[in-house]
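Following are the structures in question.
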Structure 1
Amino acid sequence: MQREIPLFTLTGVQDAEITEHPVTTADGLGLNLTRFHRDESDDVVLVIHGLTTSTDMFIMPEHENLVSYLLGNGFPDVWTLDYRMSNRLPYNRSMHRYTMDDIALYDYPAALDELRRVVGHDRRIHVIAHCLGSVSFMMSLFGGVVDNIASVIANSAALTPRVPNWSRIKLAVAPNLVEWVLGQPYLDAAAGSGPRFSRGWLLSKVVDLVHQECDVPACHMLSLMWGTGWPALYSHDNLLPVTHRRGGDLYGATGLHYYRHVAKMVNAGRAVKYDDNNPAHARLPQDYLAGAADITTPVLLTTGDDNRVFANSNIVCWQRLNEVAPRRHELRVFPGYGHQDVFMGKDVSREVFPEMLEFLKRQGS
């Protein structure tokens, strides 16, 4: 396959010093922080991707991306984190049993320790997080694992995950069906470009029969893996054609166990611990919303008004948080956007990022 844009390219960010910072978690995984640095600043931004994606969703060269936008608009020190959900790392290409509790407990404390070691402990740290990166970071913050965060922008879902009805059925059935019946340890957006007649290739061909809204197999697989719709993750009209075509590179594979944790949260109506009896997670709360009134970090909850992955999750979350901490947190709903195109759409630097920037500036200096 001839790629139009190289895999894992950093060319989307110009005029910045780019450095890599390896991180080791307490449970023995290697993660990676990438720093995009133009100047020293009292306000540092950490950007966190969602499940199946990576740093790449924030540094896309085909449009003005989030990292470049922040660097050029008053935030000259931006970091991205590739944690255990990242498609730049190998952990999703296995039948793993990681949950979002593991990420909340292990990944973010290790990453923030390294970030603060480099920039100093007197800097304000702002976090922009997406999808299950948003859910798990909010779990870490509201569960008391991390602190001293100046502000958070949480996109699509946070502490009250909700999904469309068809997605609820998929969450209930898919993990066991895919792992034990189909014999697949993971689902891969790029399965259609694999060897002919392999299991992944055959599954992709079956999915193509159901999703005929475009001619990109990776787009069809993504609609199987997440959400309800044709397509589910975004509006085709919001993406540049090249972004649409390279979905198999931008999203990657995912293990199925995270879906089980999402299903438990959806059924509970809020973010909850996956296994109450796991001694390794004893310091985590069973209900991550229980102590919400005590968390003073301001949160901007964002979502598209056509979100076919997490529906009205963040609208409900803002309502719940506003009940216990009136006027502390904020909500922005972006017209015409869905789940993923809030960061990966062709016009986001004009239609989405300015509202995020305005919030960050009010929380900074």
Structure 2
Amino acid sequence: MKIEIGESLVLSWLKHIKECQLVQTNWKASYKWELKNRDTIEQLMKRSNELFSQKYGYDIYKGNRSIDQLIGQAEIDVIGICFEETQNQIYAIDVAFHEAGLNYGSKNETVTRVIKKCLRSAMCIHGYFGIETGTIIFTSPKINPAVEQDLTNCLDDISLVLKDTGLNYKIRIIGNDDFSEKILEPVLNVLGDVADTSELFMRSLQMYNMFAGKKPKQTTTQRTTNMRKVSPEFDVIKSQGIDGLEEMKIGVIVRTVLRKLLEDGMVLKEEIEKMQTKEYSKETFDLQYPLLQKAALTQGKSPVRYYSAPLKIYGEDYFLCSEWFEVPANNDRPYLMKWLALRK
């Protein structure tokens, strides 16, 4: 089976940043499955075809004149489901990695294809999962500004036609700098914590980083005219800051970014002492318990409401508080983000 590096990156993003317990690449419906909500989907196809034809002159479905034909051709690059206490979240993502820039032909053809992908993903989610809410994303690391602008102009129309048919999907286009900030950077933040050999994007970076900083050996060859340097120098590939943390759930930020700052000695010893007090932790992070607790005080056993894996700070083991929330009634996120921003 062909492996796409963009799909592998998005798979890691859904697993570790959005904390989806189920993730699948190259999702396709089985012909054995019954298509639910057919009337709604047919209405969506009809209304969207009329809207984009009349407003932009786009023929988004072209030869597809029936729902069965349109859905039968559907393949979603990556689907993820996050099971939560309040409400489950479903993500349907198509990713395109064209080194020279997103290109499906002309500008209009490229824009039309992306719109079709987003709407067809909505039809699949509603038709086979029976879900009326979710997030649908089209992402690409390099999109021509003119194409990106036209896609941005169409986002409200896509959302409008979905709402007109009773569907509440969030549509996102993530490209260029946003691709780096919202997808790549968050994944780089968890690079050192992932050991799943099936995640090829992560494993390839981990292998590269094993040799980062070492100068390539000089070799001689008779084919000097064809020689070129693959890379002028080796640089460790890692996150450059806290950009993109808005995509990460607070627990992920604590277990990766905050933990690394503490372990790397980026926090003064004086503040480490304060972090072991309930008063400072409440005032700074809005926590109900001390951020840190010395492992020596519990004979190395993880206390309740603390992560089980200890971290080493200035040569001593500590447990890190796990009681972080980001709900309207108890939102610790602004406190943590403020603290991180001051240390950026």
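Every number in this text was worked out from the coordinates using simple rules, so none of it is lab data. Quick caveat: nothing in here was measured; it's all calculated off a predicted structure. Cβ atoms are built from the backbone, for glycine too; each structure is taken alone.
I have 2.2 for distance in nm of label points 7 Å out along Cα→Cβ at positions 85 and 189, calculated from one of the structures 1, 2. Which structure is it?
Structure 2 accounts for this read-out.
Of the structures labelled 1, 2, which one yields -9000 when helix-only ellipticity at 222 nm (-39500 (n - 2.57) for each DSSP H run of 4 or more, over all residues; to 500) is computed from its coordinates?
Values: 1: -9000; 2: -11000.
Corresponding structure: 1.
Out of 1, 2, which structure matches 0.70 when FRET efficiency 1/(1 + (r/R0)^6) of positions 53 and 117 (r between Cβ atoms, R0 = 30 Å, to 0.05) is calculated? Don't skip to the answer; put the middle values down first.
On the way: 1: 0.70; 2: 0.95.
That value comes from structure 1.
Work out the source of 4.0 here, i.e. which of 1, 2 gives that when distance in nm of label points 7 Å out along Cα→Cβ at positions 93 and 325 is computed. Walk me through the numbers before you get to the answer.
On the way: 1: 4.0; 2: 2.9.
Of the structures listed, the value fits 1.
Compute relative contact order in percent (Cα under 8 Å, 6 or more apart) for each of 1, 2 and report the one that scores greatest. Intermediate values should be presented prior to the final figure.
Details: 1: 20; 2: 14.
Result for relative contact order in percent (Cα under 8 Å, 6 or more apart) over 1, 2: largest is 1.
Of structures 1, 2, which gives 17.1, 55 when Rg and Dmax of the Cα atoms in Å, for residues 197-252 alone is computed from the coordinates? Provide the component values of the computation, followed by the final result.
Numbers: 1: 10.8, 33; 2: 17.1, 55.
Considering all the candidates, the number was obtained from 2.
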Legend entry - Structure responsible for 23.8, 71, with Rg and Dmax of the Cα atoms in Å calculated and labels 1, 2 on offer: 2
